[in-house]
Each structure stands twice: as C-alpha cells, then as structure tokens.
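The following blocks contain the structures, represented as structure tokens.
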Structure 1
C-alpha cells in the first residue's frame with residue numbers, strides 16, 4: 001500500500017486531452033487560485049476505483065500523495081481518507097481529523113475540499129457542542145481553510161441544523177473571493193431545500209449586502225417570483 005503504487009495506477013488512466021481541459025477548468029493560470037496545479041487527466045470515477053483498491057493505505061503514504069504535485073494523487077488520498085474515517089473508531093477518527101487539519105494547505109482546490117471536508121470535519125463535529133474549530137478555520141488566512149469551514153456545515157444542514165451556516169454566511173458577506181460566495185450560496189440553497197423560511201429570513205436580512213454570486217446560488221431553488229423579487233430588490 002504505497003503512494004508510488006497508487007500513483008502508477010492513476011497514471012495508467014491518464015489522458016492528455018482531459019489533463020489539458022482540467023488545467024483550464026481548475027484555474028491553474030498565473031495568479032489564479034489553482035496556479036501551477038498539474039493533472040494527469042484521470043476522471044473522478046477512475047480515481048475512486050483506484051482508491052477502493054488501496055483503502056487501507058497508512059497515513060504516512062497518504063501524506064506522500066497529498067504532497068504530490070499532481071492533482072489526482074491528492075484527490076485519491078482524500079477519497080481514501082474519507083473511506084477510512086467512515087469505518088474508524090473515535091480514536092482513529094481523531095487521528096484522521098488531526099492529519100486532515102495539518103494538511104489543508106495541500107487540500108488546495110475546491111473539488112478537493114468539497115469531496116472531503118463534510119465527510120470528515122463535518123461528521124467529526126456533528127454531535128459536538130463545541131464547534132469552535134469551524135470558526136478557527138473561517139478566520140484563517142488560507143482560502144481553503146475558509147471553504148472547509150463553510151462546506152463542512154453540509155453535514156449539519158442535512159440534519160436540519162442551520163445555526164453555523166447562517167453565522168458563517170454572515171461572516172463572509174464581505175469576502176472578496178467568488179469561491180467563498182459560491183460556497184456560502186450553495187450551503188444556503190441546501191438550507192432552503194430543508195427549511196425555506198430559514199433561507200428567506202436570512203435573505204430578507206442580508207440580500208442588499210450579499211455578493212451577487214452568493215445571492216444567485218442561494219435563491220436557485222426558489223420560485224421564479226421570489227427570485228425576481230430578491231434580484232430586483234438588490235438592484236435598487
């Protein structure tokens with residue numbers, strides 16, 4: 001169960017044209033959020049199939065994958081980590097959470113965050129009254145820590161617990177990056193799917209100051225009349 005063996009299996013799925021498209025899709029150009037990231041052109045299902053074969057890989061080898069320059073290596077490490085967390089006892093889960101938090105600088109694109117954080121950080125905090133970890137991540141200078149904080153709330157939202165996403169969305173109303181606007185808008189939309197009154201209450205308080213992208217994401221599942229109302233009111 002070595003990082004090198006995993007990488008070789010991923011490389012066998014490599015596709016140059018898909019790799020080239022991924023460079024554009026994940027914004028790897030100079031000054032963009034994914035600057036310098038490298039791809040082999042392996043699809044997510046292909047990556048998951050490799051991860052399934054190496055689900056018992058020790059953390060020391062997963063660390064090597066996370067430190068690899070190739071995006072799919074980091075993706076595969078995180079898929080494996082999620083699988084291990086879901087089957088672990090509390091002691092092992094604590095170790096995985098610590099490992100995850102120590103490597104957030106390598107969980108450095110939105111897809112890497114989104115496929116892992118709510119399964120690990122969200123699940124870890126779900127039954128805990130102390131969720132200060134979310135707010136430490138939110139206060140980090142690292143964009144990926146901030147997105148982890150927001151998307152991790154999906155676990156709570158799915159259990160009709162909306163307190164943290166409302167607080168975090170309010171905190172990030174003035175954030176400058178559209179990846180955070182999209183993350184907050186997405187989680188607010190998920191909130192509205194379960195409790196529309198909670199969403200519209202937040203919108204009524206904040207629609208005028210919400211970044212337009214956050215608002216558009218948040219209202220996506222509302223009625224056409226409601227969408228028009230919020231968008232028109234924001235333009236006034």
Structure 2
C-alpha cells in the first residue's frame with residue numbers, strides 16, 4: 001500500500017516534470033542575469049549581499065555542510081541499517097522510511113484544538129513558568145485558530161501582532177503527533193514575538209529565518225522531555 005501511494009504521487013509529479021524543468025531553467029537564467037547586472041559572479045553571492053548576511057560567510061556554509069557529512073550522516077546511516085534489519089528488507093525504499101518499526105499504535109496527543117492548547121500551556125509551564133504565561137496569553141486573548149475544518153487555508157504559522165505584542169498562531173490540527181510538534185514549534189515563535197515586543201523599531205522584529213527558526217526548532221527539542229503532558 002505504501003509503495004502504491006508513493007508511486008501514484010511520484011507519477012503525478014513526473015507528468016509535469018518537463019514543464020517544471022523548463023520553468024526552473026528560466027528562473028536560473030533570470031537570477032544569474034540579476035546577479036551579473038549587480039556586479040556579482042552568481043546569484044548566491046548576490047543573495048548574501050541582498051539579505052545583509054554579515055555574521056557568517058559562504059565558506060562557513062561549506063564548513064557546516066562538511067561537518068554534517070562527517071558527523072551526522074554516519075548516524076543517519078546507522079539508523080537506516082537498523083531499520084532495514086528490523087524490517088528484514090534487503091534494501092530500503094523511500095516509502096519505508098516513515099514506518100513505525102516498533103509496530104506501536106499511533107499516538108493520540110489530543111482530541112481537539114482546545115485540549116491541545118491546554119496541554120501546550122502545561123508543557124511550556126513545565127519548562128519555565130514564563131513560557132507557560134506566554135502561551136496562556138495566546139489562549140486568553142483567543143490568538144489561536146488550531147482545528148482543521150472545511151474551507152480553511154492549509155499550513156501553519158505564527159504571526160506577530162506588533163501593537164499588543166501577543167501574536168497569533170494558525171494551524172490545521174487533526175490529532176496527530178505532527179500537530180504536537182507544530183504547536184511547540186509555533187509556540188517557540190510566539191515566545192520570540194512576545195519577548196521582542198519592547199524593541200524600539202518594528203524592523204528589529206523582522207528576523208532572518210536562521211534567527212527565527214532558532215527560537216522555534218529549539219523549542220521543539222527543549223520541550224521534548226515534557227511531551228508526557230500530551231501523551
């Protein structure tokens with residue numbers, strides 16, 4: 001069944017492969033021209049300047065990539081070998097990577113958005129009471145729209161509201177573990193929005209992604225030891 005679904009999705013994408021390849025080639029050509037018009041050799045160097053990246057260099061990125069290849073990829077390979085052994089397969093396919101190799105029933109961390117938010121407050125409070133207060137503010141001021149429903153736009157995000165400093169979290173929860181990860185992730189963004197509210201300039205609160213995602217993805221990791229509040 002996994003193989004059938006994967007191949008259906010891949011086949012549908014492949015139907016538009018040539019069209020998308022052509023569009024992408026046009027995009028590359030346009031971006032290369034933009035960079036050269038601005039006096040750069042390539043679009044990457046142009047983008048570094050456009051984004052005002054001054055605290056790390058292109059060479060730092062390559063060093064980071066090499067560090068991942070050296071230190072992280074062997075761990076991933078180890079996990080893959082273990083997965084293949086437990087599944088008793090000769091080869092792993094893309095549709096084998098999300099299988100629960102323990103065979104456990106799916107976790108059900110919450111029933112609806114109201115329960116998810118209540119548990120998120122407890123989870124954040126267990127890390128630090130201030131974090132619990134931040135999430136309680138969102139709950140009290142009704143700054144959340146969490147449940148999936150017909151006609152609702154897809155996706156999930158935290159949106160800063162600069163006047164009050166208390167942001168808004170939007171998502172489409174359906175009771176899955178992935179939704180738990182989403183609420184703690186967006187909750188990390190929310191705390192970031194709240195603690196930066198007092199900055200004097202609104203532009204100071206518009207962070208590059210590597211700063212913004214540090215707040216949210218760190219919260220995913222920091223909160224893990226308190227996920228027993230959900231499951």
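When relative contact order in percent (Cα under 8 Å, 6 or more apart) is calculated for each of the structures 1, 2, which structure yields the highest value? Before the final figure, lay out each step's value.
Numbers: 1: 12; 2: 16.
When relative contact order in percent (Cα under 8 Å, 6 or more apart) is computed for each of 1, 2, structure 2 gives the biggest number.
Once FRET efficiency 1/(1 + (r/R0)^6) of positions 31 and 55 (r between Cβ atoms, R0 = 30 Å, to 0.05) is calculated for all of 1, 2, which comes out largest?
Values: 1: 0.20; 2: 0.80.
Ranking 1, 2 on FRET efficiency 1/(1 + (r/R0)^6) of positions 31 and 55 (r between Cβ atoms, R0 = 30 Å, to 0.05), first place is 2.
If percent of Cα pairs over 31 Å apart is computed to be 28, which of 1, 2 is the source? Before the final figure, lay out the partial values.
On the way: 1: 28; 2: 46.
Checking each candidate, the match is 1.
Work out the source of 13.9 here, i.e. which of 1, 2 gives that when mean count of other Cβ atoms within 10 Å over residues 39-46 is computed.
Details: 1: 17.9; 2: 13.9.
Structure 2 accounts for this read-out.
Since every read-out is calculated from the coordinates, none of them should be taken as a lab result. Keep in mind it's a predicted model, so treat the numbers as computed, not measured. Cβ atoms are built from the backbone, for glycine too; each structure is taken alone.
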